[in-house]
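Throughout, read-outs are computed from the coordinates displayed, never taken from laboratory work. Just so it is clear, the model here is predicted, and its values are computed rather than measured. Cβ atoms are built from the backbone, for glycine too; each structure is taken alone.
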Structure 1
């Protein structure tokens, strides 16, 4: 459930919208993000036995009405851990794009207007690191990406609860530098 509360009216409930089945490790786990119009919410539902709805949605801030929903992509998996498409990590938003990571290691940007995937990067792979320590990506879970000075930073690797471990902090820019 995502609740809209009015702080000027002592927390009066303005809306409540059910987006996932919920469960332990299900529903909204780490938090959502907002711009002046919508809030963007990732849903895990990794442990939901009935009615799982992993993915990401946009809700109108003033009414809680669903603007769009993009279901999580189920992709072929060749590993024994971290295969779930659940989107448990917190999300971050900039004008025009919302960023969300998944348990299967995919890190994506979605259009804030339509929910269309506009960029997708599979982080489950080895990486050459700046400090020459062997790096590998894995599941994305926990805190959301950080966006600053034209760069997007995210962790990759979350080795708890059957998820794929890893040890990298990844940095992305529009121009690839």
Structure 2
């Protein structure tokens, strides 16, 4: 958010935030997530912030390596709520449309829209799309980890649509829009 309002790495709050992100990145390359289940979501959120700040290339590389490693054979990504209890389940689970989208968005933001992993993710989403949307009975939202989980009904509509619309051109367009917002601030 700070990057979106024009703050950069020289802002006094950013170095502490970056230090926190560096310290909290898991040895595997992921980050713990909140609101979305779990490491796939958290990793997308952090990569989004790092890309917006134009920093953290080493953390982004480690994150995208992890994201590619946990891709399922069917081309999608998935993670169960069990990863909140046992971190060995991070990035492990039945592929879902929203989690596949978060993984693809992570790779796209990192400049890997043409990566074979994204192509497999796109195929996963396109093969499972019907009537312009996707089914997602799994709980991919988090109320309170360990207590209750949520099936946000819009996740299955919004995030796959964003991921399919994404790619290098979309990422470049978002970055240009961000620069324009900052310039008009």
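Could you figure out which one of 1, 2 the value 0.99 for Rg/Rh (Cα atoms, Kirkwood Rh) was computed from? Of the structures listed, the value fits 1.
Which one of 1, 2 has helix-only ellipticity at 222 nm (-39500 (n - 2.57) for each DSSP H run of 4 or more, over all residues; to 500), as calculated from the coordinates, equal to 0? Structure of origin is 1. A value of 8.9 was derived for mean count of other Cβ atoms within 10 Å over residues 6-13; which structure in 1, 2 was it taken from? Computed on structure 1. Comparing relative contact order in percent (Cα under 8 Å, 6 or more apart) across structures 1, 2, the highest value is found for 2.
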